[in-house]
Structure I
């Protein structure tokens with residue numbers, strides 16, 4: 001159930017973008033224990049001048065392969081979060097050649113009443129997912 005927004009700079013082909021989405025989905029399933037089919041991803045491509053992703057003084061040299069993941073999710077343990085950061089970086093580097101320094105991730109947590117999957121119902125509260 002995490003909603004995953006993925007922001008990239010334009011210029012990657014369809015196969016690359018599909019792999020990016022598939023890898024991040026499978027890492028999320030593994031790290032957060034979400035059920036299969038719990039896939040809510042939005043990928044947005046930007047012109048290079050539309051993304052200024054600096055390094056907060058960490059000494060990273062970002063490239064045009066920079067990827068920003070913003071997830072809205074139920075609360076997760078510290079261990080789950082750290083595993084997600086690590087595993088996503090490892091898999092993206094191994095499978096797509098994305099440098100770990102070109103990866104930025106942020107998680108925003110919310111609770112069950114903050115989700116409606118349709119029909120004007122909070123399915124975790126008064127629907128079939130409670």
Structure II
């Protein structure tokens with residue numbers, strides 16, 4: 001298994017707030033304690049191998065990601081009864097990826113939150129985000 005010695009997703013015990021909820025052969029579903037304050041129930045699916053982006057996942061990592069996504073949804077539906085979900089990958093620094101290890105965000109959404117109805121593309125499709133003409 002490839003790992004990055006300074007990667008917080010390869011060495012989960014570097015951050016005592018990260019907790020493995022589920023895992024399978026190639027991936028883990030984790031939650032981070034401090035994220036629960038605002039994004040209640042949110043978590044990440046991460047490959048065990050140090051895979052930099054979603055585009056680098058193996059076929060088995062894709063299958064195992066789907067498996068954990070379904071398990072996480074069942075857990076979150078039961079524990080929080082969300083009204084919807086935002087699910088997504090950030091890839092590359094410009095795409096919002098702050099840790100260079102592929103990770104899928106699973107975020108329960110609720111009708112009573114201030115940004116209800118605003119999905120993962122809301123912010124990037126605003127007129128002020130239009131690229132300058134060359």
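Structures I, II were shown, and distance in nm of label points 7 Å out along Cα→Cβ at positions 6 and 62 at 3.2 was computed from II.
Taking mean count of other Cβ atoms within 10 Å over residues 38-45 as the quantity of interest, name the structure among I, II where it is greatest. List each step's numbers first, then the result.
Values: I: 14.5; II: 20.1.
Going through I, II one by one, mean count of other Cβ atoms within 10 Å over residues 38-45 is largest in II.
Kindly point out which one of I, II the value 9.0 was derived from, the read-out being mean count of other Cβ atoms within 10 Å over residues 54-61. Corresponding structure: I. When mean projected area of the Cα convex hull in nm² is computed across structures I, II, the figure 9.8 traces back to II. In this comparison of I, II, the computed figure -5500 for helix-only ellipticity at 222 nm (-39500 (n - 2.57) for each DSSP H run of 4 or more, over all residues; to 500) is attributed to II. Structures I, II were compared on distance in nm of label points 7 Å out along Cα→Cβ at positions 14 and 70, and the highest value belongs to II. Of structures I, II, the largest value of relative contact order in percent (Cα under 8 Å, 6 or more apart) belongs to I. Thinking only about distance in nm of label points 7 Å out along Cα→Cβ at positions 86 and 118, which of I, II has the largest value? Once distance in nm of label points 7 Å out along Cα→Cβ at positions 86 and 118 is worked out for each structure, I has the highest.
Here, each number is a calculation from the coordinates, and none is a lab measurement. Since the structure is predicted, the reported quantities are computational estimates derived from the model, not experimental observations. Cβ atoms are built from the backbone, for glycine too; each structure is taken alone.
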